[in-house]
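Below are structures written as structure tokens.
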Structure P
Amino acid sequence: MTNEINTKQSKFSMSYILKRDYVNYEGVRRINIYVMRIFFALMFVFVGTKAWRVIITHKGQWNPTIAVAWCSWAAYSTLAFLGVFHTLRMLPIMLYMIFYKSLWLIVVAYPLLVSDTLKGSSAEEMTYVFSGVIIPIIFMPWKFVYEKYILKEKKQTSN
């Protein structure tokens with residue numbers, strides 16, 4: 001009985017969370033899986049709710065460029081729901097999010113920041129929201145991504 005209790009408690013220990021899980025997560029640390037799941041859930045709830053509300057309640061003709069943005073956000077946030085349950089399979093959605101937010105920060109926010117015009121601009125709020133992209137960048141299992149999406153392709157094309 002004491003051994004069972006110790007086993008259950010150890011699942012909440014830092015060493016358990018930081019340990020690589022070769023059985024369930026192909027060697028990815030549990031902490032990476034948990035943080036990715038949280039971000040997938042946040043994408044689904046916050047981005048999805050806003051995007052679908054805008055799409056469903058829109059009246060009149062769409063500006064095609066604006067419509068692409070809202071449709072992209074609705075699509076990726078809806079697919080993010082699958083990432084809550086199939087985290088490693090849905091990492092391309094997370095990579096997409098990291099890429100577009102990082103690109104936006106470099107192309108839009110950074111020039112405003114260095115010219116000291118970010119504060120009070122229409123990009124200020126989105127800059128703060130997009131700056132949170134650092135968390136998925138830190139917790140992305142980059143070794144897994146490299147092995148599964150880059151090395152695998154090289155092996156397939158060499159045959």
Structure Q
Amino acid sequence: MRHLKQFQTGFSIIDMIIGISIIAIAILAIQVALSNYISMSTRVEVGLRAVSLGNSVMNTIRMHRYDENLSSPWSISYGTDAGESTSADYDDIDDYAGTSWDFSGDGFAGYTVTTRVHCVDLTTSWTDSVGPGTNFKRIIVSMDHDAMDHPMIFSSLMAGI
């Protein structure tokens with residue numbers, strides 16, 4: 001009588017090790033992708049909030065009149081005037097020159113907001129300060145946050161013509 005060879009069915013230990021290794025590599029790749037996604041979504045959210053806050057600050061400044069004087073000759077000093085101790089007292093755009101704002105209580109914790117205002121001469125350059133007295137002022141709002149690589153800059157020109 002001949003003995004029939006029986007074939008063993010199932011997985012060998014080598015097959016199991018290879019299978020588990022492939023699953024482990026796939027799980028690791030998914031974790032790395034998820035970590036990158038979470039990091040990127042945080043940066044996107046911070047950027048979107050910075051855009052929202054920057055536009056709001058810029059619009060607030062632009063709603064004010066051009067200068068303390070209602071017509072030329074324009075003021076020669078920038079910054080707050082006598083009796084203007086808070087931003088609620090500001091009445092013209094150069095009051096915002098060199099200010100920093102804190103919006104932590106408004107849901108914008110971690111954001112640094114600074115503003116600058118200077119006069120420009122458009123015949124020379126709209127980016128360089130030429131001192132007070134011209135008919136154009138450049139407003140610069142800078143937004144920064146730890147999650148951002150670089151500050152976000154908003155710029156606008158106002159005419160006193």
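Taking distance in nm of label points 7 Å out along Cα→Cβ at positions 38 and 62 as the criterion, the highest value among P, Q goes to Q. Source structure of the calculated read-out (distance in nm of label points 7 Å out along Cα→Cβ at positions 14 and 46, 2.7) within P, Q: P.
When mean count of other Cβ atoms within 10 Å over residues 30-37 is computed across structures P, Q, the figure 10.0 traces back to Q.
Tell me which of P, Q gives 34, 20, 19 when you compute semi-axes √(5λ) of the Cα gyration tensor in Å. Label of the originating structure: P.
Starting from the value 19: which structure in P, Q was relative contact order in percent (Cα under 8 Å, 6 or more apart) calculated from? Here the read-out was taken from Q. In this comparison of P, Q, the computed figure 0.55 for FRET efficiency 1/(1 + (r/R0)^6) of positions 134 and 150 (r between Cβ atoms, R0 = 30 Å, to 0.05) is attributed to Q. If helix-only ellipticity at 222 nm (-39500 (n - 2.57) for each DSSP H run of 4 or more, over all residues; to 500) computes to -18500, which of P, Q did it come from? It traces back to P.
A short reminder: the numbers here are calculations on the coordinates, not readings from a lab. Everything quoted here is computed from the prediction, not taken from an experiment. Cβ atoms are built from the backbone, for glycine too; each structure is taken alone.
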